[in-house]
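Engineer: Below are structures written as structure tokens.
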Structure I
Amino acid sequence: MLFLEIVIVALQSIRANLFRAALTMLGIIIGVGAVITMLAAGAGAQKRIDEQIASLGANILTVNTSNFFAGGVSRDSQSLVIDDANALRTDSTYLDAVVPEMQSRGQFKLDNVNTIARLSGTTHEFPGIFNYKLALGRFFNAEDDADRKRVVVLGSDLPQRLDKKPQDLIGKMIAVNGQQFEVIGVLESIGGGFGNNNPDSSAFIPLRTAEQRVLGKKNVDNISVRVKADASLERAMVDIERVIRRDHKIMPGKGNDFAIVDRREFLTTQQQAQQTFTILLASIAGVSLLVGGIGIMNIMLVSVTERTREIGIRMALGATRFSILLQFLVESVTLCLFGGLLGIGLGAGAATTLSRFAGWQVFVSPLSVGLAFAFSVGVGLFFGIMPARRAARLDPIEALRYE
């Protein structure tokens, strides 16, 4: 019963100075909101990377061109060509899919709307190797590639950039680098990507069409391969190296003019960097919680000074030092409690705004909410102890004489 009375008195004291209490809580509100928002953004990025790792599978390798140095100057190496992909397809022992890809920037125009996006020339095996799924239509097949047909599959973001609904684009003719292409499919949203290679903002055309009708080049930017289920990545890497070194006529003892990359390793590194960045952002946001706590301690010290005579009267009427300490501690924690609740609402709202208007992938986890809320209550306890102890240690006689 005593504790309930103390809570009621604390709430009455806060209500008597409502505007000051609101300003005091502002630091906690902003701090908790910032922590929630930063953790939501970090968790969203983490979730996206996890999805990318899962979608790639454990058996995808990518062969890229590399550079070598001569006389301290970086020089271009021999480029990868379609024949390298053919050699891997026919001569490699441990691969069950080989997908070359040539990339360029493409201009896409429909009616009076045009946009610039990544244009990728590849084979019909491309969606299968990366687990890409179609939302509408179909992907081009081997016959489309062999016949060099002008057909295009759009990433999920391109219909919106062309001011059209995806279903309205199927069967439509759009200009790709000035040539008319038929839209035969639209991919489901994939998200992420490597660097600027976001598949949602890309368009895909048959490899031979890209080589002979659009891009006019024989070099490919990379060759993605899928290793057989019963083969190890290490053996597959050695096999790929054997085939391409032979195809490029590289003498023994000379370095490779290509690089074999495990994209999962790249994503794992990116994942670790993202975790570090999220912790850094949350720590910076947490500083505002400490600043808010200092503000609460300052206001509570002012409150003790203002209510010195009241404290003396309560002690004269039989209030114990513990009850006085508990009263001011409850006031401090209550301020942080309400500030924490409002901060959670602010953080969730800010995360939703980032998702809706900035296109960020965010995820407000219950754990982050619980941690931010618990930390705000802890701030109230920590910074409320000094003012509460000061109030409890007042001499009743001196307090009654205070003006």
Structure II
Amino acid sequence: MENLKEFFNPKNIALIGASDHEQKVGGILSKKIIESKAKLIPINPNHEKIHGVKCYNNLLDYPGNIDLAIIAVPSLFVVGAFNECAKKNVKKIIVISAGFSEIGNTKGEDEIREIASKAGIRFIGPNCFGVCNPYKDLDTTFSATAPEKGDIAFISQSGALWSYVSDFASDKDIGFSGFVSLGNIGDLGFNEFIEHFSKDKNTKSILLYIEKLKDGKKFIEACKKCKKPIYAVKAGSSVEGSKAAFSHTGSLATDYEIYKGAFKQAGVILCDSLIEALEKITNRPLLKKREDSVKIGRKVSIITNAGGAGALLLDYLCKKGFELLKNPLDILGTASSMDYFNALEKIKNDSSFDSVLVILTAQSMSEIKKTAEIISTFKDFTKKDVVALFLGGSIVKGANNIFEEHNIPYFNTLEEAREALTF
């Protein structure tokens, strides 16, 4: 069994791209690591100290051993960071940096994979959201919610879905034993982490969000060996959702029926939605059934800071007969209120659709109320139907009264939107 404990219980973490800027990924992660039980080793040639901790120009300047490196720099510098890790004998890496196969840069992904293979490095990502271990107060994601301790492990190909699920779950007193965002699966994937959590004493059940499996045979073997129940939600049950998954993590989902057969063979419980999976795991209802419907125009456009949420929503809508002419516009988890403003500006004069669905999952840099106000202003100046999906629990609900004031339909779960939206 591959030993992955350094990802979830490292003594120290070198953060390549550390920052003291509160709204940048490097700044958010620096602060979170300091608050964990791991020692922060900040790497940034432009700083002497970050949050009072000595900063190093590069990994090689640090005199001791490094358990885990997190890379959060532009994609152009990731290969160089991997070479430093190889020289420093760092064996575990999390690559937050995007800009690889999800945008067609397969060469860059191949380069880091080759370096890792030669140096005996195992890595998560690229284009991932990090990991979480509530039992060690470790959170290397930029989610706005710190989850409670519990017995559910969540392995997801979409990072921002963690923000949605953990925030919703916190309101329902549901806790987690761990979380890992796989991103593009350049190296470590579902098989290795299913095996890891199958041996984890805090984990009683495993939840998966899947866009594509790279090795179906090994996946089935890993699931069969696991003695804990595994629940899966699969994006790409529609052709359109499959295309959206590809633009998100570079994973073109294939025939949904093939996956259903593989899950059945592996003993995996396939669920239609993440909340349905949590209901099955906890054996209790988590949502009240909505009786009302929300009528909007049939031709829709989706703007989202969570690619996985966009792909799932697209699946739900297409099954109901809605039309989407383009992939959801994924403005990434780091999106500010101005990013939403710019995205809405781009489409305001586009006559090819008549409804706009705006998704937000709460990240540490999200400007929830400002974004709600921008959506409300957009609604006042457009003839299109506007729907807000601010996904999660108490953190996002502060925007609901803004939507009510402007008569904008809103949902805090994908499941409620799936049931209520009609044309």
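Engineer: For which of I, II does helix-only ellipticity at 222 nm (-39500 (n - 2.57) for each DSSP H run of 4 or more, over all residues; to 500), calculated from the coordinates, equal -10500?
Structural biologist: Values: I: -18500; II: -10500.
Structure II accounts for this read-out.
Engineer: Continuing with the same structure: Name the one structure among I, II that distance in nm of label points 7 Å out along Cα→Cβ at positions 213 and 381 of 7.0 was derived from. Provide the component values of the computation, followed by the final result.
Structural biologist: Working: I: 7.0; II: 4.9.
The structure behind it is I.
Engineer: Of structures I, II, which gives 30 when relative contact order in percent (Cα under 8 Å, 6 or more apart) is computed from the coordinates?
Structural biologist: Values: I: 30; II: 12.
Value 30 for relative contact order in percent (Cα under 8 Å, 6 or more apart) corresponds to I out of I, II.
Engineer: To test your reading of the models, identify which of I, II gives 0.25 for FRET efficiency 1/(1 + (r/R0)^6) of positions 13 and 349 (r between Cβ atoms, R0 = 25 Å, to 0.05) when calculated. Write down the numbers at each step before the final one.
Structural biologist: Numbers: I: 0.25; II: 0.00.
This value belongs to structure I.
Engineer: Given that Kirkwood radius over Cα pairs in Å, for residues 93-260 alone, derived from a single structure, equals 16.3, which label among I, II identifies that structure? Please list the in-between numbers first.
Structural biologist: Details: I: 17.1; II: 16.3.
Working through the options, I get structure II.
Engineer: Just checking, which of I, II has the largest value of Cα Rg over 2.2 N^0.38 Å? Don't skip to the answer; put the middle values down first.
Structural biologist: Values: I: 1.50; II: 0.95.
Biggest value here belongs to I.
Read the figures in this text as sums done on the coordinates, not as results from a lab. Here the structure is a predicted model, which is why all the values come from computation and not from measurement. Cβ atoms are built from the backbone, for glycine too; each structure is taken alone.
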